[in-house]
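All of the numbers you see were taken from the coordinates with simple rules; none came from a lab. This is a predicted model, so every value here is computed, not measured. Cβ atoms are built from the backbone, for glycine too; each structure is taken alone.
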Structure I
Amino acid sequence: MALQKGEKWKLKKWFNIYSPKVLGENIIGEMPANDEKNPIGRVIKVGLSWITQNPQHSFMNVGLRVVDVNDNAAHTKVDYLEGNYSYLHSLVRRYSTAVYTIDKIKDKDGKDVVLKLIAVTANRVTTPKKKGIRAELVKFGREYAANLSSEELVKAIIDGSLQSEAKKRANKIAPISKLEVKKVEFKK
């Protein structure tokens, strides 16, 4: 006999979603699934400020991928960190220049990471200076990530040390008013 409408929902099991150790390993929500294999691979998008309880992180979102399920606990790892589009583009003002970088790099463990940065200059800059800033940021990203694991890289982005060091390096070419991480993707 076929199940009636709504009966399939009653058969589902609820799993608590835990944030990774980097973010405190706290319960961040629940999700329904038919069995323990079903949630593996799902990506949950959560505001970073909701996990860290820090309002300064309200402009960043984190994507958490479920990697392991034990009983009713779904454990996750960081899949990506991304800045809110509206916040990032509010930084670019009149008479300033935005410099975007996209770079595929490897961390200390040899895992692939895609690092996307946005640098906003204090005033307009010429194209050769934009190219110089871009080249310096790409070089910095490769050097910085080569010395850190994925977890350490996430911590550096959250506490702002990556951004401040990158800003110091780019300031040698042209004055930078703001430098933010647009997105960081951690590949398998």
Structure II
Amino acid sequence: MVVREWMSPGAPAVVESTPVGEALKRAEEKGLAVLFVVDEAQRLRGFLTRKALSSAPSDLPVEKILTPPQDVLTPDDPLERAAALLSHYLVLPVVDGERHLIGTLSKDGLLRALSHLAALGQGGIRIRLRPQNPKEIYQALEVLAEEGVTLVAVLRGQEGEVIFHVQGVRDPGELEKKLAAVLK
């Protein structure tokens, strides 16, 4: 999965010559904690926090107080990179190859993506196994296939645990016995 699939197109931005007072008003009206700053060609220059805007003279151009971005995403960045970076930010700008600001990815967007990957909210049951070796995972998948269940997601849990999210289990107790026989 890549950032493009989960980013929000467009981004809350002002041009670098915008007065602080106007930028602050926009941020307050839209309830934004972060406002991005672009040049006339819509290339990302930096960002502003509402706190920085509140403490600056209202007639000062925002380019004088912007913070240059340390990290940005591109639409083709893997979601794993976004997850690692978003542990430090509320939202990250998404830029194209010429640094045009084309969208954002927030922690909410990342959470939606991870929820989708884990099939959260979908029915079924989750079977938690602790295989001793990779072969046992494949054997467990064979048992699930023989039972005709639908495999919705496979997740990695804590300390080597593998979680199968499945649907269509007719007899959970019987399935549990068959899986236990595979995991010696």
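Of note:
- Structure from which 3.8 was derived, distance in nm of label points 7 Å out along Cα→Cβ at positions 29 and 173, options I, II: I
- Origin of the value 11.0, where mean projected area of the Cα convex hull in nm², for residues 45-156 alone was derived from one of I, II: II
- Structure responsible for 1.1, with distance in nm of label points 7 Å out along Cα→Cβ at positions 77 and 149 calculated and labels I, II on offer: I
- Per mean count of other Cβ atoms within 10 Å over residues 5-12, the highest-valued of structures I, II: II
- Test item: semi-axes √(5λ) of the Cα gyration tensor in Å calculated as 39, 17, 14, pick one of I, II: I
- Given 13.8 for mean count of other Cβ atoms within 10 Å over residues 93-100, calculated: source structure among I, II: I
- Test item: mean count of other Cβ atoms within 10 Å over residues 117-124 calculated as 12.8, pick one of I, II: II
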